[in-house]
Structure formats: C-alpha cells, structure tokens
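These are the structures, in structure tokens.
No value in this document is a laboratory result; all are computed from the given coordinates. What you see is a predicted model; the values in this text were computed from it and never measured. Cβ atoms are built from the backbone, for glycine too; each structure is taken alone.
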Structure I
Amino acid sequence: MTARHRTPKLQLPSRPAVPAAAPSRLRTVWRAVALALLAVALLPAAHGQQLEASGALRVLGFGLPDEIATERVALFEESYPDVDLQLTEGSIDQQQLLTAIASGNPPDVVYLNRADLSTYATRGAVQPLGQCLQDAGMDMGQFREAAVQEVTVDGEVYGVPDFYTVIVLVLNTAALEEAGISVDEFSTSDWEQLAQWNQALTRNEDGLTRIGFDPKLPEFFPLWVRANGGQLLSDDGRTALLDSPEAVEALEFAAGLHEPAGGRAPFMAFRDTWDFFGAGNQMASDQLAAFPIEQWYVNVLSDVSPDAPIAVKAFTDRQGDPLTYATGSAWAIPTGAANPEAACAFVTTMSSPEAWERAGRARAQLRAEAGGTYTGTYTGNSVADEVIFGELVQPSGDAKFDDAVQVILSVQDAAFSIPANPAGAEFRQAWTDAVNRVLNGEQSAQEALDQAQQEAQAALDAAWEE
C-alpha cells in the first residue's frame with residue numbers, strides 16, 4: 001500500500017454481541033461486428049464523463065492484493081489526482097457498518113458481497129445510485145443481467161457490480177478414463193447416472209483415496225435446487241421456498257453423494273487433507289474425479305499444476321441445459337457519505353471497461369513473464385470481457401485451458417442469482433444450517449428444510465416490515 005493509501009480514521013464501533021439460418025461463418029462475423037458496435041457505444045458511457053472530485057475518500061472492505069486491484073486504483077488516482085484515497089481492507093461486519101452509518105460516520109464507499117447489498121438497501125443504509133450513474137454517464141446495460149438483479153431493489157440500482165463468479169464442472173480425465181467414462185458423456189443432467197458414476201469413480205477399498213463426485217455442500221445447494229426446477233426464494237424476494245418438493249429432492253440427492261465415501265465425516269476428513277491451492281492438489285494427485293467449482297479455480301490449476309489431467313464442462317440442469325450460479329462483489333455508497341462526489345467517481349471508474357482492460361493487460365504481462373497462461377479476468381462488465389477475452393487472452397497451446405475459457409464464457413449468460421432481499425444473511429444462514437443438519441445426520445431433508453422455511457420466512461417478514 002502506497003503512502004497515499006494511509007489508514008483512515010474511520011470510527012467503527014466494536015462488534016456487539018445469473019438470421020439462425022445464416023452460415024456459421026457469417027453469423028460469427030455479424031456477431032463480432034455487433035459486439036464491436038456495442039463496445040463502441042458503451043465505452044464512452046462507462047468512464048467518458050469526468051466528474052468533479054477532490055478531498056478525502058474512505059473506502060471500506062477493499063485492499064491491494066494484486067495487479068487487478070492496483071492497476072484499477074492507479075487509473076482512478078491518475079484520473080482524480082485531487083482525491084486523497086484511503087483504503088481499509090477486511091471483510092465488512094454488518095452490525096458495525098449499520099452502527100457507523102447510524103452514528104453519522106460511515107465510510108464513503110463499501111466493497112461487499114452482492115448477496116448482502118439488498119439488506120443494506122432496504123434498511124436505507126446505502127444510497128440509490130441513479131443520479132451517480134447519470135452524472136458519470138454509466139449505462140447499467142453493460143453489466144451482466146444476473147449481477148444487475150442482485151444490486152437492484154424495487155427498481156433502484158444500489159450497487160455497481162465488480163467481479164462475476166460462476167460455477168463450472170472440473171473433471172479428472174485420468175480417473176474418468178480409468179472408469180471407462182468419456183468426458184463428452186459425463187454430465188450432471190441424469191441424477192441416477194451421476195450417482196452410479198460417483199460410485200464407480202470413488203476409491204474406498206483400504207481407506208478412502210479418491211472421491212468420485214463432490215457436490216460442494218452446503219454452499220452450492222442453490223445450484224442443485226435450480227437444476228431440479230426449483231428456487232430458494234420467490235423472484236420478488238419476499239417468500240421463502242426452502243421446503244418445496246424440488247428443494248427437498250435436491251438436498252436428498254446431493255447429500256447422498258457422500259455415501260460411497262462412507263458418509264459426510266470421512267468425506268470431509270479426506271477432503272481436508274487436499275493441497276487445494278498447491279501443486280499437489282486433488283486433481284493432480286487423483287484424489288477427486290469431478291466437482292462443481294467457481295471458475296477462478298481454473299486459473300489456480302493453470303498456475304500450480306498445468307499438467308494435471310483435467311477438463312472443464314458446463315454444469316447442466318436435469319433437462320440438459322447449461323446452468324450456473326452467479327455470485328460476486330459490488331461497490332456501494334453508504335447513506336450519509338461525506339464525499340459522495342468522489343465516491344461516485346471511484347465506483348464508476350473501478351468498474352469501467354478501461355479499468356478492467358488495464359488490469360487485464362497487467363496480469364497478462366505478468367503471466368507471460370512468468371511463463372504462465374493468462375486465462376482471463378471474469379468481470380460483471382460484458383464490455384470489459386469482450387476486450388479481455390477478445391484481445392488479451394490468447395491461445396495458450398494447451399487445449400484443456402483454452403477450451404476451459406470458452407466453456408466459462410459460454411455459461412455466463414445461463415446464470416441465476418438469489419433474488420435481492422432484505423434478510424440476505426439470515427436467509428442464507430437458514431438454508432445453510434438446514435443442509436448441515438442433514439449432512440450431520442441430525443434431520444431428514446424434509447425436517448431440516450421445514451425448519452429452515454419457518455426461520456427464513458420469519459426473517460424475511462421482519463426485514464420487509466422494517
């Protein structure tokens with residue numbers, strides 16, 4: 001952190017208890033032309049209007065861990081040299097932030113999980129950004145729909161999307177080949193078949209040495225429910241749907257995928273031994289055959305184990321259609337921010353195509369200098385992604401990673417997100433606890449989700465009444 005990014009005197013109280021008939025080549029050409037025109041149309045509206053900004057700017061929840069952060073911050077500082085930028089790293093504590101806002105001493109900008117933003121918006125803790133976006137000339141049409149839905153409450157935009165995280169399947173091709181399963185045929189569409197593959201791919205003779213399929217519970221429970229034709233929350237964010245037949249069936253199935261490993265306890269004990277971020281990770285060491293995972297993990301594998309036998313595919317629903325669960329972060333401006341003009345300049349600059357392109361070029365250069373592969377930076381800004389993946393990401397010569405990039409890009413518009421609601425944390429905790437009770441053998445799926453339904457609906461009702 002440079003001297004300009006000094007620790008602010010932010011007083012936070014201590015914490016209380018996502019023409020078809022034309023020849024394919026022609027369609028490709030027209031698509032490229034259309035995307036280029038879109039980029040030209042939107043770029044000026046992304047960061048083309050310089051705002052008047054000066055003075056101290058306090059940003060909470062954001063640091064400078066890598067070039068993706070530092071390059072974007074550098075663009076802001078070059079664009080607004082009269083702003084004294086002060087960054088405070090670390091996760092945001094909800095009660096601390098609400099207390100700081102209520103006491104009249106909020107930060108000017110917060111960087112937070114999009115799933116939590118609506119909680120602050122419905123409580124009046126963050127400002128609607130309509131005027132800011134208009135002043136900056138920023139068109140929200142450049143952002144991905146699933147991300148925009150997460151930052152929109154009652155038709156008002158309260159945050160600007162930052163990173164865009166989606167889920168894909170990563171397969172251990174050596175394990176599949178050993179079991180006589182082709183990469184092309186492997187999918188999550190046929191649950192009966194998936195369970196059989198899981199059994200065949202698990203090695204548990206003299207102790208567990210390979211998990212067949214990791215369903216990634218509890219965190220990916222929303223994905224399994226959506227794949228089964230359900231959803232956890234109504235589109236308007238008011239009605240919990242945790243005890244629906246689709247949710248119960250999804251939990252019963254996904255939890256059952258632990259059984260070939262001997263149940264949840266031995267499954268987790270073995271999983272905890274993995275060198276997840278290292279060269280000896282579970283794919284390189286043949287400790288896992290397949291799992292859904294956030295797309296950033298492909299970057300990890302390309303760095304630490306480029307020779308691991310992997311393939312990347314889309315997760316699919318039970319009809320065979322690609323499906324992914326989108327999450328990510330957002331920028332927001334608290335109510336009562338002392339410097340809203342600089343805050344607006346910051347959030348619109350950091351999320352602009354220019355900022356992402358600059359950061360992507362820096363990372364691509366660093367990867368090239370290290371002899372590595374730049375597999376892209378996945379943003380909530382589709383115009384930025386066109387530049388990153390159209391210009392900066394080049395064929396690496398390694399088909400598995402080049403193909404992986406295309407798979408990840410292909411699923412981005414097949415994404416769903418949890419609808420915005422004022423009880424984000426409480427709602428998430430209700431279904432997470434329910435899944436864990438089932439995994440721990442404390443309740444059946446029906447019992448656990450019946451309880452979670454009551455807890456979640458009570459939290460939603462109370463939050464909407466505030």
Structure II
Amino acid sequence: MAAFGLHLGTCSACLAVYRDGKTNVIANDLGDRVTPAVVAFTDNEICVGAAAKQEIIRNATNTVCHVKRLVGCSIDDPQVKEYIDTSSVHVVKDTGMPLFEVEQKGKTIRYSPSQIMELIYKKLLETAQSHGGSGIQDAVLAVPPDFDMKQRNIVSEAAKRAGFNILRVINEPSAAMLAFDVGQLDQTEHFKALVYRLGGTSHEAVVFDVEQGMYRIVAEVADYQFGGDKFTEVLQQFLTSEFNRQFRCNMSDNKRSVSKLGLAAERCKHSLTTMITAQCAVDSLFEGCDFHYNMSRARFDSLCMPSITKCTSLIEQALFKAGCPKEEIAKVIICGGGAKPPLVKKVIRDYLPSSTFLNSVPEDEIIAIGAAKEAALLVGGNDADNVRIGNDTSSINFKILPKCISIRVRMHSEELEVVIPQHSLVPCRRQHTLTLDAHQTAVLLEIYQGDEPASLETSQLLAKLVMRDLPPGSSIKSNFHLKREGDLHITCHEVTSDKSESINIPCH
C-alpha cells in the first residue's frame with residue numbers, strides 16, 4: 001500500500017511516495033519533480049502548475065501565487081496588506097477574511113486561500129493517483145512549525161477536500177529530519193542537529209535535541225522578509241540594467257516586460273545551480289528588442305553574496321536562542337528550493353565547519369520525503385518495517401504546540417504570563433493559581449496565543465473570561481486542557497464561594 005508525503009510551500013509543491021521500502025518523489029505530468037504553487041484562471045480552464053506560471057505574463061490579474069502566505073490571516077494582518085501591495089490579483093474583504101477576486105469564463109468569482117490550496121492539492125492528487133491507483137490516498141502533510149492549530153486545520157481540510165486522507169500534520173523541520181532518519185539508526189546517540197530551510201519568500205533555522213530517536217525543538221527563528229526569491233530579484237535588477245544600457249531605454253515601467261524578464265531570471269538562476277554559465281534569452285522583451293545575456297555563476301554569486309549573509313545570521317540567532325555553541329551541532333540539514341544555489345551551502349558549511357552535512361536528497365524534495373516516511377509508519381504493514389522512529393513510536397507521534405498559550409489578568413497585572421509553553425506536547429493540561437487583592441471582587445482573564453517570549457505586540461487575543469462578585473482576597477484556580485484536536489478548554493474555580501466559569505476555545 002502506498003503512503004504519500006505532501007509539502008505545499010509558498011512557491012512550489014512536492015509529492016513523495018513510500019512504497020516497497022523505498023521513498024521517491026513522483027514527477028508530475030510534465031516530468032517535473034516539483035510543481036509551481038500557482039493557479040491561473042482563463043476563459044477556458046483553471047490551470048495549476050507550470051502552465052499557470054506562464055499566465056503571469058499575459059494574465060497576471062487572474063493568476064494567484066504565494067497563497068500560503070495568507071492561510072488563516074485576516075484582511076488587516078500586515079502580511080495581507082503587503083501581499084495586496086505587491087500582487088496583481090485583486091484581493092477583497094469578506095467577513096474580515098481575504099478573498100481572491102478573479103475573472104473566470106466571463107464571470108467574477110471569489111476564492112478563499114483554502115480553495116486555492118485545494119486546487120493545488122487536486123493537482124497533486126492526480127499525480128498520486130497516476131502512481132498509486134484510483135481512490136483516496138493516505139498522506140501526511142508538512143507545514144511550517146509556527147503555523148497555529150487554526151492554520152494547520154485550514155491546510156488539512158483543503159487537502160481532504162481535494163481527496164487525500166490526511167493521517168497527520170507535522171512540522172517541516174521534523175519532516176526534514178525524518179527524510180535522513182536522523183537519530184533513528186542508532187538510538188543510543190544524543191546530539192544536537194540544525195535544520196535550515198530557505199524557501200521562496202522566507203527562511204528559518206531550527207535547533208533540535210536528538211535523544212533515543214526523539215526530536216525536541218530547542219530553538220526556532222524565522223524571517224519572512226527574506227527568501228530565495230531575493231536572488232531572483234537581484235539577478236533581475238542586474239539584467240534590467242544591462243538591457244537598458246544595451247538598448248538605451250527604460251523597460252522598468254512596463255509590467256509585461258518586467259514579468260517576462262522575471263521568469264527568465266528565475267530560469268537562469270535554476271540553471272546556475274548545476275552549470276557554471278547560463279543563457280538568459282527573452283524574445284521581444286521591450287519594444288521589439290530581443291535580449292540575450294550569458295550569465296556566469298561567479299557573477300551571480302557576487303550579486304547574491306550580500307544577501308546570503310542573512311542565512312548565517314539567522315542560524316546564529318537560533319544558536320544563541322538555544323544557548324548552543326556552533327561546535328555542538330553534530331548534523332545539519334539544508335532544505336528548501338531557495339537553498340539550491342551552491343553558494344548558499346558553501347557559506348553555511350564555512351560557518352559550521354565541524355558539523356556533518358546531510359545532502360543526499362535534493363533540497364526542494366527533502367520535506368516531502370520525510371512526510372512520506374511518516375505516512376508509511378502510520379499506514380503500517382510491511383512498508384513501515386524499515387521506518388523505526390523512537391521506541392516503535394513516531395518521534396512526532398504527539399502534536400507539538402506551535403505557539404504558547406498565555407494569560408493576562410487585567411485587574412491584577414498588565415503583563416502576559418505563559419501557561420502552556422511553546423513546543424509543548426499536545427494533548428496537555430496545566431493549572432494556574434491567582435490570588436485576588438484585598439479589595440478585588442472581580443477578575444478579567446484574557447487568553448492569548450503567540451511566540452515566546454510572550455508579549456501583547458506579538459500575541460493574538462483568543463478569548464476573555466470574566467468572574468464577578470467574588471470574595472475579596474480569594475484564590476482562583478484555573479485549569480487549562482489543550483485537547484489533541486487543538487481545542488482549548490479553560491475552567492476557573494473560586495474556592496471560597498465555589499463559583500466557576502468555563503470557556504471552550506475551538507481551534508478554528
């Protein structure tokens with residue numbers, strides 16, 4: 001029986017299968033092992049993948065890219081505003097949520113980010129069914145570690161509607177570790193490992209403590225202002241200046257020409273990952289002028305070098321947060337499509353000279369392969385015999401809380417207090433005790449979700465719970481129960497008066 005691993009990134013999607021003791025990435029109908037995460041709406045059809053990407057040139061207002069950036073966001077979130085400013089697609093507000101407004105077969109239709117993701121997953125399902133037969137396919141999804149329960153459910157439901165049977169949602173860095181069986185072959189080992197992912201629009205560094213085949217996240221740092229697309233942007237800027245210099249013109253204000261050169265720059269960048277020179281050629285780029293430029297890897301590296309230092313800077317931040325000297329990192333995994341340029345790997349290798357780098361799998365396939373191995377374990381049977389993780393238990397058999405749960409007692413303190421720490425195993429229970437002041441007869445408890453250290457600026461308000469007519473100076477015991485599906489149930493009990501208030505916060 002086949003078990004699939006799904007990874008939908010900001011710029012691309014990858015599908016892997018575990019069958020007969022082997023894990024492989026499945027090529028799509030064009031023979032590509034990675035599919036662009038792009039959806040385009042034309043007068044005749046809905047295109048997904050490479051065909052949709054070509055529509056960016058002539059049909060930009062109906063071509064949706066980078067949909068993952070909007071998962072679970074409200075229309076007022078900063079990343080949504082940034083998306084609206086940089087995207088050609090019309091984004092509108094509906095009940096506070098962003099929707100893509102496109103023209104399809106002469107009609108104006110609105111799609112949610114979840115529905116766009118569903119179309120991409122359907123494309124992956126077609127690929128899966130061509131390899132594993134018809135019917136529903138068992139799969140494991142890999143998502144960013146900072147996705148909260150709501151975002152994880154949105155992604156999971158989109159894949160389910162597409163036709164996959166989602167067995168589990170796991171973190172991308174954990175999937176990368178599973179891809180190389182880190183800590184699984186010799187479970188007596190105890191060491192620290194680093195996963196660095198460079199995607200199209202973001203990058204992150206995660207430090208793991210590996211012991212007895214179990215993975216524990218020690219520190220995680222992410223940056224959503226830098227990704228592999230920056231290298232394309234730098235190359236495109238150089239090529240634009242070269243074109244303007246050669247033909248003594250200014251093509252920068254022509255959106256169609258900019259889009260054509262952007263796609264050509266991306267192809268050139270990809271070619272330079274395996275070749276020392278690459279030809280960038282665009283017919284009729286601007287005002288009938290053809291553009292041809294022979295780009296060397298050395299020049300490309302010199303253009304990108306100022307940006308690549310951000311990779312090691314983020315790793316340094318993660319190591320500092322973990323309190324871990326870089327000499328203690330035993331193994332390193334570099335993943336993500338943005339990490340394919342050789343200079344990225346060289347700079348990180350130079351920064352971590354004493355570490356062992358695991359690089360037998362292409363960077364943009366690692367996460368999908370790890371997810372497929374986890375799916376094989378969950379499906380069971382003979383296919384899973386070679387995937388021993390932990391003590392016959394998946395190293396990520398428990399869900400991990402991506403963001404901490406904290407409280408703010410408005411009538412007692414203005415600071416947030418963490419009740420359930422980030423990266424706690426789910427399900428879990430915690431208890432918190434609060435003693436009222438001598439004159440205090442009421443309390444307002446605000447429940448927040450966010451990254452650590454918890455602060456009002458970086459946390460999201462989930463709910464409020466009020467207790468009134470309490471005896472002054474009394475004690476309130478609050479029980480927090482975070483259930484496996486992500487729902488949070490809170491019960492507050494005042495001991496003297498025996499008053500209780502409770503609230504259930506669904507993961508949605």
Structure III
Amino acid sequence: MSSSTIRREWFTRPIREMLAGAVATFALIPEVIAFSFAAGVDPEVGLYASFVICAVIAVTGGRPAMISAAAGSVALVAAPLVHAHGLPYLLAAGLLAALMQVAFGALRLGVLMRFVSKSVRTGFVDALAILIFSAQVPQVLGGGWMTYAVLAAGLAIIYLVPRITTAVPSPLIAILALTAAAIAFHLPVRTVADLGHLPDGLPRFAWPSVPFTLDTLRIVAGPALAIAMVGLLESLMTASVVDDLTGTPSDKNRECAGLGLANLAASLFGGIAGCGMIGQTVSNVKYGGRGRLSTLFAGVLLLVLTVALKPWMAQVPVAVLVSVMVMVSIDTFDWSSLRTLVTHPKVSSAVMLATVAVTVATANLAMGVAVGVLLSGVFFTFKVAGLLGVVSSVEPGTGRLVYRVTGQVFFASADAFVDAFDTGAAAGAPGVLIDVSGAHFWDVTAIAALDKVVGRFKAQGVAVDLDGVNRASATLIERLDKTEALGGA
C-alpha cells in the first residue's frame with residue numbers, strides 16, 4: 001500500500017472521520033445488544049465482538065468507511081447452535097466460518113457479486129431499512145408519554161440542528177443533550193442499563209472450550225458454513241452500497257479475507273461472528289466517514305463507552321437511541337425506488353419487490369437476496385431465449401433451403417430452435433444450408449438440438465451444410481463428438 005493511499009484512507013479530515021464514527025457507534029449499541037439476545041448470548045459477547053471486528057477490519061477490510069459488527073443475520077443463524085450446544089460451540093463455529101471467509105477471499109471469489117443485479121441491491125437496502133425501523137417499535141411501545149416525548153425531541157434535534165450547524169453531527173447532539181436531561185430531571189424512561197448487562201472489563205483471549213473431535217466438527221460445520229455465507233453476502237452487499245454512495249470502488253476479495261480475519265479475532269476474544277452493517281455504514285458515510293479511521297474509532301469508542309464510561313452509558317435513554325435508528329432507517333431506504341417502480345421495466349420492479357417481500361417476511365437478508373438473484377437469473381434466461389430467431393428462404397439458382405439462425409442457443413431456447421425447422425417441407429429439396437454465423441451454441445443441450453435437426457434432415461434424404469460456426473461452438477461440437485452436426489457421416 002502506497003504512502004498516499006495510507007494518508008488518504010487514514011489521515012484525511014480526522015476530526016470529521018471520528019465524529020462520523022461516533023454516530024455509527026451509538027447506532028450500533030442498541031442493535032448489537034438486541035442481536036446478542038436474538039443469538040441467545042449475553043450482550044457483552046456481541047459488544048466485545050463488535051469492538052474487535054471494527055478494529056481489525058479497519059486495517060484488513062477492502063472497503064474504507066464500512067462499519068462491521070455483530071449482526072442480526074448472523075444472530076439468526078447462530079441462535080439454534082447456542083440453544084442446542086452453548087456458546088463455546090458458537091465460538092468454534094465462528095472460527096471455522098472465519099477460515100472459510102479467508103479462503104473465499106484468497107480464491108478471489110468476491111467477483112461473484114457481479115451476479116447481484118441493481119434491482120436486488122435496491123430491494124436489499126429497502127428491506128433492511130424496513131427491518132431496522134420495525135425493530136425499534138417494541139423498544140418504545142407502551143413506554144408512556146415521556147418515552148414518546150424523548151423520541152420526538154431526539155428526532156427534532158436530529159433533523160433541525162443541521163439547518164443551524166453541521167459542525168457536529170446532530171445525532172451526537174441529541175444523545176448528549178437528552179441523556180443530560182434524563183439524568184438531571186430523573187426522567188422515567190428506559191435506559192441502556194435496562195437492555196442488559198454491560199461488560200465489566202476488557203475482552204480476553206480464550207480458545208473455545210470444545211473437544212477437538214469429528215463430532216465437534218459435525219456439530220459446527222453446518223452453522224459455520226451458514227455464518228460464513230450470510231456474513232460474506234451481507235458484507236459484500238454493504239460494500240456495493242458504499243461504492244454507489246461514494247463513487248469509489250472497493251476490493252471485494254480483500255473485504256472477504258478481511259472479514260474472515262476480523263471474525264477469527266472476535267471468536268478468539270469471546271465474541272460472536274459479524275459482518276457489514278448497512279444501516280450504520282450509511283450513517284457513517286452520511287456524516288462524512290470516508291476512510292478507515294471512522295471504522296476504527298467506532299470500535300474503540302464502543303469499547304470505551306461500554307467499559308470505561310459504563311456508568312454514563314448505562315443512563316442513555318433508549319428512546320434517544322431509537323430516534324437515531326429511525327434516522328438510520330430513513331436514510332437507508334432508497335426512496336427513489338418508489339418513484340421508479342412504474343418507470344423501470346416490470347421485470348426489474350418485480351425482482352426488487354420480491355427481494356423486499358421475502359427479506360421482510362423471513363427477517364433473513366440472505367434468503368431475500370438469494371430469491372432476488374434466482375428471479376433475476378430466471379427472467380434473464382427467458383429474455384435471452386426469446387431473442388432466438390430462425391428465418392428460412394430459398395437460395396436463388398440452387399433451390400436449396402436456407403435457414404439463418406440468430407441469437408443464443410442454450411437449454412432454454414433449444415426446443416424453440418428445433419421447432420423452427422420444418423424438416424418435412426424439405427423432402428425433395430436439393431439441399432439445406434443452416435447459417436449459424438449470427439448464433440452461438442452454449443451448452444450440451446444446444447449441441448444436441450443442432451444434432452437432432454441435422455439428423456432429421458438427413459433422415460429425409462436431404463444433404464445438410466452448416467455454415468458460420470464460430471470457434472467456441474465448433475470446439476464444443478467436436479468435444480461432444482457430434483459428427484452429424486459438423487456434417488460428418
């Protein structure tokens with residue numbers, strides 16, 4: 001890494017970077033605590049993990065300004081393992097998942113993100129915004145009028161202060177001001193202390209206390225694979241969102257390996273595995289985070305708040321943190337996607353809506369993205385298959401039937417290709433010429449279809465000539481030994 005890159009990623013506008021990271025920290029706290037409960041572990045496990053992951057991935061990750069921590073998607077996968085076997089097996093699964101992620105990056109498989117369409121990414125972002133917002137409702141529901149007043153005051157500060165000054169991020173002002181008010185006036189509202197026990201000290205290195213046996217591997221292998229894939233998917237999706245927001249590219253393969261190293265460290269320090277946090281990342285970018293310092297500071301401040309400043313942190317009203325998360329959800333949602341629903345192609349809109357619907361219904365980001373990618377592939381396959389064209393004519397002078405094929409011939413268009421040839425009408429013709437210079441044969445099904453057509457013409461006693469076969473198609477034909485397709489005996 002060059003010195004100019006180090007300066008740009010670490011030392012450009014350090015004050016702004018740290019302030020942006022601080023906003024991300026306060027947005028992390030309620031989420032991490034909630035996700036820890038969802039995974040069936042103490043809050044300190046998620047908080048330790050988030051500090052370690054932020055600190056490590058700030059150095060090793062491939063996307064500056066991205067916030068990674070203990071995440072809900074990983075918690076959903078982890079919960080059954082914790083309930084069945086306990087925390088030590090989750091830590092072991094985290095170690096194995098981390099090694100898988102490092103291997104994924106080393107094998108340069110981050111390029112697979114190119115198969116995730118813009119419609120799927122938009123659906124992913126919108127669904128996550130909805131999930132973030134809906135997760136805040138239980139935190140304030142039934143809290144009394146004072147809770148709602150603090151929530152309203154927090155939102156007012158967040159959205160009105162920027163009209164006066166942007167020197168300090170307004171969410172920080174809201175948190176500091178309303179926490180001071182809650183302490184000074186003894187406001188009857190829920191605080192961070194009511195969410196769960198905060199850590200009493202620094203995280204300590206510890207190897208997972210599980211037996212190193214095949215039985216242990218059998219128990220953790222499945223969850224580890226799920227944790228690795230879900231974490232990679234959410235992190236790569238988050239990196240792509242930041243790419244779009246900042247207009248700068250990320251190193252997807254480095255991000256995969258970096259996430260693995262971060263999760264490896266988190267598991268060895270008693271924390272659960274994590275991944276990219278899109279809501280907190282969007283917040284970080286919105287308030288000026290562009291480099292690695294914002295990510296590192298977010299992790300360090302999280303540790304300081306939950307350990308060194310624990311008495312103060314415990315008194316922060318939950319309602320003001322909810323106001324920050326409401327802001328995060330509003331900023332995360334791609335509002336332009338609502339306007340373009342009717343102007344974009346129907347297929348693209350359908351993919352986006354399906355991604356949102358599945359993600360929100362299952363609360364599983366990986367499931368939603370998988371459905372979106374699958375639908376994108378199916379719709380694209382049908383579209384490409386529909387572009388196949390076969391036009392017949394009679395060659396002047398010779399009377400031969402000429403079939404000109406254009407488009408892509410593969411498994412989805414093979415039947416249409418075969419049906420386009422009227423082999424019965426060719427009986428008695430002096431010959432048939434199949435011109436495929438405008439076509440490409442992609443797979444075994446396509447070559448089998450071509451072989452079937454040639455065989456049918458020859459069964460009628462009609463000589464067949466094949467013209468315009470490109471090199472790739474010819475190689476495939478030869479490899480499959482389709483001598484009839486090449487015009488052989």
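For percent of Cα pairs over 15 Å apart, for residues 180-291 alone, the calculated result is 67, so let me know which of I, II, III that is. Among I, II, III, the structure yielding 67 for percent of Cα pairs over 15 Å apart, for residues 180-291 alone is I.
If P(r) over Cα pairs in 20 Å bins from 0, in percent is computed to be 22, 42, 22, 12, 2, 0, which of I, II, III is the source? Answer for the origin of the read-out: III.
Name the one structure among I, II, III that volume of the Cα convex hull per residue in Å³, for residues 212-371 alone of 172 was derived from. The correct label is III. Consider the structures I, II, III: one of them gives -9500 for helix-only ellipticity at 222 nm (-39500 (n - 2.57) for each DSSP H run of 4 or more, over all residues; to 500) as calculated from the coordinates. Say which. Comparing all candidates, it corresponds to II. Can you say which of I, II, III returns 0.65 when FRET efficiency 1/(1 + (r/R0)^6) of positions 260 and 332 (r between Cβ atoms, R0 = 41 Å, to 0.05) is computed? Clearly, the read-out refers to II.
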